[in-house]
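FYI, it's all coordinate maths here, none of it is from the lab. Keep in mind the model is a prediction, meaning the values are calculated, not measured. Cβ atoms are built from the backbone, for glycine too; each structure is taken alone.
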Structure P
Amino acid sequence: MLLNEIVEYNKEFVDEFEGSKLSHIPQKKLAIVACMDTRLTDGFLEKAMGISRGDAKIIKNAGNNVLDRDVIRSIAAAIFALGSKEVILVGHYDCGMSNVDGEKLKSIMLERGIYPEEIAKIDIEDWIGSIDSEESNVINGVNKIKSSPLIPDDVPVHGLIMDPITGKVDILVNGY
């Protein structure tokens, strides 16, 4: 079972780990919103951006979407409670949320036992965060963050797009 493998690995990790105490305050005063894509794990996103453990608050979700209150809440917490002074929204090419097939998703949800009346309560494409263009998703997300009444005007919000294979990032929005 996967859980058992994780717990066993963790025991070995803890025995061998030689860590030091880190602050919960991001040392680079940075909050990053990024996609949960598996190609960006294992520190790949952070390494590509020169971010080390303890440097930034990293908020991940499907498609790096700024669709709901939770992303803004997390950014606000990073700013007001944890001292972040800048925000970077990072999208990536070949995102799994690009052009999600809402009907196929509904079908899979029904097969897995989700009640039709629950699915009917949501706009499935909007809810899942289907995007037409990775670049426009980043630009729109930056605009949503900047226009939120809960994010101060003096916080720069940048937008980057990343190649999930090479790690190359390009600036789409320079928040300065």
Structure Q
Amino acid sequence: MITNRVGDNSPTAAELSALVTQLTDIVTQLQDFGLILAPEERKRLLHARLEAEPMVQRVHDLATNYGITLQDIPLAGMMNDLDLRMRLHPLADLFRSGLVLAEDTAAQASSEMWEAFLGYYGVLTKMGEQNPKLALELKPVTEFMAKRRPPLKGAPSKTPIPPETTKPTTPSA
């Protein structure tokens, strides 16, 4: 049974366009100070321990009190990075939840669409058995459905591997 959870509550094209424009503006503003890492760079990143912020502040304060400076590693830079990290957290959380919301809604819409399509396609196919004109009009859909879809990239092949041809061993007499 089809449950229409998302299709009847769709925004208008103009409303969706406005949301895309707003999000584009936000991403454009982030590009002023943000960056995108290459996969190799992402792999080499160090990851702070959870709840490390107070310890970073303490190390900063102690290094300042004791006059410690490291060449090419300014204390102010460490604190600027801490500040940026903390201020970006709410934004990243919102992007993540928005992405999940958009992807799940699109996935639900796709599922509902396909379920309805399959129902109507089944009925039309049966009707086409008795109605040659309908069968002819349905032909592009029937051909589409008859095609095997290409395998996903990186998916294991479904071609069976032939068993090894080995000579059966027979006991020697």
Structure R
Amino acid sequence: MYYKNDTIIIRELTSQEFPLFLGLFRNQNVTRYLPYKTDEEYKEMFEKALVDYSKNSLSRWGIFNAQDNDFVGMCLARIFFEDPDKIEIGYILGENYWGKGLGTIVCKALVEYCLSLNDRKDIVAVTDLDNIGSQKVLMKNGFSRIENLTREERELTQFLFLVN
């Protein structure tokens, strides 16, 4: 996965960038819609991403500001746990990058990347029931809201982008 436009760059993270990754998840405003994880769990998540780069076409990637290389956030594409015939996408942006249209750009880039894999898997995304901003981004990018999903004892809103 590599994407670049005038605003953002999406690329593989490097092992030296773990402090940026962890810092993103330490902001309670950023993580308010996410299940709690320890620093160790974030480290495992980060290290898995680094390994995935050489083994898989799906992983987590860093999002960076194209103008100054500032760390913007993280995005992912992975096999959907609830249905391995689908790919789940997601992203999380630093609070200072909210409301600038970057979620829409990242979502579109993730969809384009998943479509480029040519495996014809439908694409899904899930959000907290109260995360209206992310839900609007998904609908703007061609996703349709479908039945809610329960994951880790939390009810989530589920969206589908039909490929087939």
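Taking 49, 47, 33 as the value of Cα extents along the principal axes in Å derived from one of the structures shown (P, Q, R), identify that structure. Going through each structure in turn, the value belongs to P.
For the structures shown (P, Q, R), distance in nm of label points 7 Å out along Cα→Cβ at positions 113 and 153 is largest in P. Across the set P, Q, R, distance in nm of label points 7 Å out along Cα→Cβ at positions 41 and 129 reaches its highest value in structure Q.
Quick check: 28 is what I get for relative contact order in percent (Cα under 8 Å, 6 or more apart), calculated from one of P, Q, R. Which structure matches?
This figure was derived from Q.
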